[in-house]
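Values quoted throughout were computed directly from the atomic coordinates according to the rules given, and no laboratory measurement underlies them. Keep in mind the model is a prediction, meaning the values are calculated, not measured. Cβ atoms are built from the backbone, for glycine too; each structure is taken alone.
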Structure I
């Protein structure tokens, strides 16, 4: 899976539209192989990003869990700790 796509489910506060769009953009870029599409493909790529964002929002809105929502700052600190361990302290 693309490392830039982050888990968006079960956070307090919930994922924003901007976070959903960013994940959708990364997904479409990864699948299509285009970082910046040509003019000929631009409409198709933009439409795909919108479709994936809508599907993602619908998914997040319908998922259920009994787990407590995760704290964004705690999760970010865990990511920083894993990164430091993997690549060395900065």
Structure II
């Protein structure tokens, strides 16, 4: 592995995060971070794909339609007041 994490780096990051780690935890994180970096290095072996996917517009065209008038909008409301929806008080 070319990029290895050492205990000083783990302690630095833990300090930035305000996390207290004992020596055993620091050692465990060093090993875990090395494993994580190894997985990222494996991504370098993945071949690049040269072709770009064709983009297709899957959205429908906008269609202008008449909207509801005030009476139709309020028709199914449980309560209305002065031409508006009425709901419970929140304060």
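Assorted remarks:
- Top of I, II by percent of Cα pairs over 16 Å apart, largest first: II
- Which of I, II yields 36 [relative contact order in percent (Cα under 8 Å, 6 or more apart), calculated]: I
- Structure with the greatest value (metric distance in nm of label points 7 Å out along Cα→Cβ at positions 17 and 33, set I, II): I
- Which of I, II yields -21000 [helix-only ellipticity at 222 nm (-39500 (n - 2.57) for each DSSP H run of 4 or more, over all residues; to 500), calculated]: I
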